[in-house]
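Given below, in the form of structure tokens, are the structures.
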Structure P
Amino acid sequence: MVNVFENLKLLKLDMKDKGWVIDSFYFRYKQQNYIVLVKLFEKEEKVPEYALLKLEFLKENDFSDMLAVYANSVKLYTDTKTIREYFGIEYSSNLGDVLFQFSQTLARFIPTEVSEKKNEDQKEAMCFSLSQSDSEDPRKKYCFSVRRNPLKGNGELGKRSPFNDNKTRLYRPSLYERLGSDTNLSFRYSMNPDDEETDEGIIAKWTKNKIE
């Protein structure tokens with residue numbers, strides 16, 4: 001078997017090294033642009049044997065038109081019909097060759113490391129996916145404060161979820177740089193842009209609450 005998606009191995013290692021549970025990249029095929037979300041597996045998620053990551057393909061002009069598949073360095077874990085229908089590949093006598101060409105095209109777009117420079121469409125797609133994993137409204141993207149997580153039943157400090165962590169790295173990188181090292185803190189978000197606070201405002205409120 002050809003390891004056509006070899007870059008996925010390197011990307012997964014880089015995501016884990018840098019603390020990302022999600023990444024994204026652009027993919028273009030047959031005149032259609034896609035945002036591809038790359039996701040590490042969640043706890044308790046049932047995954048196929050030998051799968052490396054989960055990929056979610058979203059059409060750039062319609063995020064609701066999405067295809068989710070597991071993948072490893074060799075293949076996408078889905079059937080030929082699903083691939084053909086989603087990506088508009090016509091049936092032909094040399095379909096195997098066409099699908100391999102599709103895989104080669106996709107492979108050329110897969111990065112080997114996380115890029116933290118995302119445009120607004122990528123941020124929106126990633127935030128939507130993170131919010132689903134964290135059971136939070138994806139429209140909540142305006143950070144207004146931080147809170148300390150309560151102690152767990154065993155007395156350990158509660159930590160923010162990886163989804164809250166990555167969302168803040170996407171939307172508030174400078175705030176994350178200043179407060180992110182304290183993993184006991186979670187960042188709070190609102191749907192209302194008027195609620196959004198500056199880094200200085202959030203830190204000032206947090207410092208005041210600690211003193212009180």
Structure Q
Amino acid sequence: MYNLDATGMDSVLSTNKVLRNTYMLLSMTLVFSAITAGISMAMGLGHGTALIMSLVGFGLLFVVNRTADSSKGIIAIFAFAGVMGASIGPMLNYYLAMPGGPAIVMQALGGTAVMFFGLSGYALTTRKDFSYMGGFLMVGLLVAVVAMIANIFLHIPALSLTISAVVVLIMSGLILFDTSRIINGGETNYIRATVALYLDIYNLFIHLLHLLGALGGDD
């Protein structure tokens with residue numbers, strides 16, 4: 001009985017350590033992304049450069065996952081966060097130049113923060129296992145990606161808004177899913193856990209900004 005209790009306590013302590021390290025690293029990478037986004041905006045980088053940076057970021061994502069079990073993973077995740085932050089600089093400049101643009105960007109930031117803390121808080125408080133959502137979320141994400149690629153050629157504004165609305169819902173679900181995985185021991189590597197939550201927040205912000213921009217300006 002004592003051994004079982006000790007094992008359970010060790011598991012809780014291990015989970016809490018992963019959770020603490022994840023949120024600490026997540027905060028640091030988000031701040032670093034904000035800094036590189038600001039530099040990108042100040043430099044006036046174009047959308048072509050942003051696309052290249054996004055592709056580089058996609059490549060760095062694989063590097064992060066391969067090095068997550070070593071100290072190199074820390075360097076890789078900051079490189080990833082820096083590139084991803086810089087890649088949204090041109091988009092932020094675009095929205096800030098719109099009528100009421102600064103307010104739209106702040107609303108997107110505030111909305112993203114409220115949704116993340118609310119959903120994470122719910123998962124942490126209830127400690128529910130949301131692993132059952134994984135399959136549905138992955139299928140939904142795949143469909144959304146295919147639709148985004150198709151709309152590059154179709155140029156249908158209504159479809160673009162629908163995709164963003166769907167992605168906001170999917171990212172909300174993924175925040176629950178990824179937080180639940182950490183709490184329930186499904187993810188024990190804080191670097192991989194950080195990347196998962198970072199991408200949830202990143203995509204939630206981008207698509208929430210798109211929706212608010214369309215409602216508040218001439219997107």
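Hey, mean count of other Cβ atoms within 10 Å over residues 34-41 derived from one of P, Q reads 17.2; which structure?
Only one of P, Q returns 17.2 for mean count of other Cβ atoms within 10 Å over residues 34-41, namely Q.
If you work out distance in nm of label points 7 Å out along Cα→Cβ at positions 178 and 194 for P, Q, which one comes out largest?
With respect to distance in nm of label points 7 Å out along Cα→Cβ at positions 178 and 194, the highest-scoring structure among P, Q is P.
If distance in nm of label points 7 Å out along Cα→Cβ at positions 42 and 130 is calculated from each of P, Q, which structure is the one that comes out at 1.5?
Label of the source structure: P.
Starting from the value 13.4: which structure in P, Q was mean count of other Cβ atoms within 10 Å over residues 58-65 calculated from?
It must be structure P, since only it matches.
Relative contact order in percent (Cα under 8 Å, 6 or more apart) computed as 28: which structure among P, Q?
Q
For which of P, Q does Cα Rg over 2.2 N^0.38 Å, calculated from the coordinates, equal 1.08?
Q
Given 9.4 as the derived value for mean count of other Cβ atoms within 10 Å over residues 90-97, which of the supplied structures P, Q does it correspond to?
P
Once mean count of other Cβ atoms within 10 Å over residues 170-177 is calculated for all of P, Q, which comes out largest?
Q
-30000 is what came out when helix-only ellipticity at 222 nm (-39500 (n - 2.57) for each DSSP H run of 4 or more, over all residues; to 500) was calculated for one structure; which of P, Q is it?
Working through the options, I get structure Q.
No lab work stands behind these numbers, since they all come straight from the coordinates. These numbers were taken from a predicted model, which means no experiment stands behind them. Cβ atoms are built from the backbone, for glycine too; each structure is taken alone.
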